[in-house]
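Enquirer: The structures considered in this document are given below.
Rule-based calculations on the coordinates, nothing more; no lab input. Nothing here was measured: the structure is a model prediction, and the numbers come from that model. Cβ atoms are built from the backbone, for glycine too; each structure is taken alone.
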Structure 1
Amino acid sequence: MKRGNLYRVYKGSKNDPKNFRVFVTVSRQVLIDSKFFTVICAPIYSKYDGLSTQIKVGIEDGLKHESSIYCDELISIKKELLTDYIGTLSDKKILELNRCLKIALEIEE
């Protein structure tokens with residue numbers, strides 16, 4: 001498991017009407033590699049609202065259609081649920097992810 005991997009998670013939330021949701025791992029690699037049992041992830045939705053905290057993703061990232069990562073909706077997910085691997089973000093998308101997370105968390109340079 002690596003930072004920037006996309007996984008399909010089945011019934012991620014009781015409030016989610018979908019049977020599954022795709023998430024991208026955003027935790028630092030040290031945490032992912034540790035014995036800690038959860039990682040921080042961001043959900044991927046099929047819509048894009050143009051917010052500065054959203055990243056467009058699509059077929060080139062392993063998805064079936066154009067979608068976007070929502071960095072304002074971070075969630076901690078058990079590693080054991082991240083088994084249905086979809087794809088990996090490119091280095092360019094990882095840089096964009098970092099930028100969007102800084103905006104979402106109001107981290108200044």
Structure 2
Amino acid sequence: MPLYMLQAAFTCESWAALAKNPQRREEIVAAQLQELGGRLIGFYFAFGEYDTITIFEAPDNTVAAAAAVSFGAAGFLNTIKTTVLLTPDEAVEAMRKAGGAPYSGPSASS
């Protein structure tokens with residue numbers, strides 16, 4: 001199954017709620033992904049632009065998008081960014097295909 005990375009930033013209200021009632025979120029995230037047909041691989045809290053990083057499998061982009069929409073629709077996130085991840089083998093195959101189909105950029109002369 002394809003892999004995805006979902007990065008999310010909490011709202012100030014979410015942080016306030018978590019400060020009052022600290023909780024692990026990965027079980028809730030895992031259950032939502034499973035409901036949609038995906039599977040949680042890893043869930044992390046982070047410093048920086050994003051507060052959580054979720055690595056998950058989904059059968060296709062539609063399921064991955066549904067996960068992002070469902071998490072965002074709950075209203076406790078400011079930002080969500082979903083990235084499709086490639087395995088090293090998939091990346092090498094993409095490089096091979098790109099090498100066989102060279103792209104020419106625009107020409108400076110008319």
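Enquirer: If relative contact order in percent (Cα under 8 Å, 6 or more apart) comes out at 28 when worked out from the coordinates, which of 1, 2 was used?
Expert: Working through the options, I get structure 1.
Enquirer: Please state which of the structures 1, 2 yields -12500 when helix-only ellipticity at 222 nm (-39500 (n - 2.57) for each DSSP H run of 4 or more, over all residues; to 500) is computed from it.
Expert: Checking each candidate, the match is 2.
Enquirer: Another one. From which structure (1, 2) was mean count of other Cβ atoms within 10 Å over residues 19-26 calculated, if the value obtained is 9.6?
Expert: Here the read-out was taken from 2.
Enquirer: Which structure, out of 1, 2, was distance in nm of label points 7 Å out along Cα→Cβ at positions 27 and 43 calculated from, if the result is 2.0?
Expert: Among 1, 2, the structure yielding 2.0 for distance in nm of label points 7 Å out along Cα→Cβ at positions 27 and 43 is 1.
Enquirer: Work out the source of 13.0, 39 here, i.e. which of 1, 2 gives that when Rg and Dmax of the Cα atoms in Å is computed.
Expert: So the calculation was done on 1.
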